[in-house]
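Below, each structure is written out as structure tokens.
A short reminder: the numbers here are calculations on the coordinates, not readings from a lab. What you are looking at is a predicted structure, and each value in this text was computed from that prediction instead of being measured. Cβ atoms are built from the backbone, for glycine too; each structure is taken alone.
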Structure P
Amino acid sequence: MGEPILAVENVSKRFGGVKAVDGVSFSVARGEILGVIGPNGAGKSTLFGLISGFIPPDTGSVRFQGQDLAGQAPHRIAARGLSRSFQIVQVFSEMTVLETVITAALLRHDMRGAEKRAHEVLDAVGLTSRANRDPVSLTLQDKKLLELAKCIATEPSLLLLDEVMAGLTLAEAEVPLRIISRLRAEGLTCVLVEHVMPIVMKTVDRLVVLNFGRKVAEGSIAEVIADPDVKAAYFGEEPGDA
């Protein structure tokens, strides 16, 4: 199977008296789509922050493509090929949609190359007609697509998507789902945080489940759904309940 593209080992983070992430370990194979699920407050976004360098871990390690990411700044990690989206969409009102994506593409290209790359990415996500728009004026769906476009423009090997479909209808979510599937076919690896289970079921190969900062289950969709700890986390069922 080879070395995983991402290996998270015993990662923990405490904020005051709250242990937001508590000894979490998992790995991601190249070309895989891994889903990370759990109730609100389970530690999913904090975990993404720890992996992408926005939050330093208290304990544990994160290795990406065989390299330890300890102490590396987010822009250095992005340059290595690990890109992430944010649960709350960030837009720059002083830039157009095109300029926003050009800025992301500058990680790998000079200005001329970045502009060419940005046009390619906007075409891929269906935002070409909005290239000269103010991002603030976009619909939620288009803002989510712009968030995805910024990530793609950095040409990552691994993409962390934090609820990139949150707030969308199931019909609207089909657009980013198609984009993610196409990227996967092109060799991109993805870790996906999502709450809407029909989306998760259609997209991921495996699941990691967090609850109160701890990993409570990991495996195929069928294995995770049948797990009593997952039922307790999501539905309040105690082991042995009918």
Structure Q
Amino acid sequence: MDAVDVRDLVKVFKRVVAVDHLSFNVKQGEVFGLIGPNGAGKTTTLRVLATLIRPSSGSVKVYGLDVVREAPAIRRIISYLPEEAGAYNNLTGLEFLRFMASLSGVEDVEGAVARAAELSGLGTRLRDKIKTYSKGMKRRLLVARALMSRPRLAILDEPTSGLDVVSAASVREVIRSYVESERAAVVVSSHNMLEVEYLCDRVVVMDKGRKLVEGSPKELKERFRASNLEEVFVAAVRGHGSHG
């Protein structure tokens, strides 16, 4: 069974078509990327997966569960990290993780906190208040928080947005090590197409709510004779434009 099965997803806000007949599937043990410019429909797609908004039409399933009819069951096996997620500045990293673990309903709170502490790689800095953290440290803490309940599917919206190269690389390591140790699935969105090459097993390139192309970064670069995914995106947009 696929971790995610999206078929013909359409999401319309008033008269704006945010997602336009999008289909893809995600396998267990895979990091899957939705990439494209701002406004491509990536966040809307992730919010449908996370059961936060309902599709206008189409079918979306997470481990065989329907996002509309079985939303409560899905929420028990996923985690969602929005791009704009924040942390409580006056708590220490450990206090924040303990608070979030107790809210999430995990049975072993201390076990979850220990997992998150290890994933974050923040070491003794977890004893310091979050207001003393750099942006990269905060993001590592938040990604670890999203993974500490051992979700079968983690949905991460722009997990490295605004980070420097070193911080972004360490967040990618957190995500990859989680997938490898837990055999879980992760869906990430990003407008940083170069970064996605290092993180994702497969990607969908989106623009204006539609899927342009899908495949592994290597396959797509070969197909478009491109040296990176940004070149793939430009070629795919031009290709769609030439078809009307």
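Figure out for me which of the structures P, Q the number 1.6 belongs to, where distance in nm of label points 7 Å out along Cα→Cβ at positions 80 and 184 was derived from the coordinates.
Q
A value of 0.90 was computed for FRET efficiency 1/(1 + (r/R0)^6) of positions 120 and 216 (r between Cβ atoms, R0 = 41 Å, to 0.05); which of P, Q is the source structure?
The value was obtained from structure Q.
To test your reading of the models, identify which of P, Q gives 1.04 for Rg/Rh (Cα atoms, Kirkwood Rh), for residues 32-127 alone when calculated. Walk me through the intermediate numbers first.
Details: P: 1.01; Q: 1.04.
Matching structure: Q.
Quick one: mean count of other Cβ atoms within 10 Å over residues 88-95 came out at 16.0 when computed from one of P, Q, so which one is it? Don't skip to the end; give the middle numbers.
Values: P: 12.9; Q: 16.0.
Structure of origin is Q.
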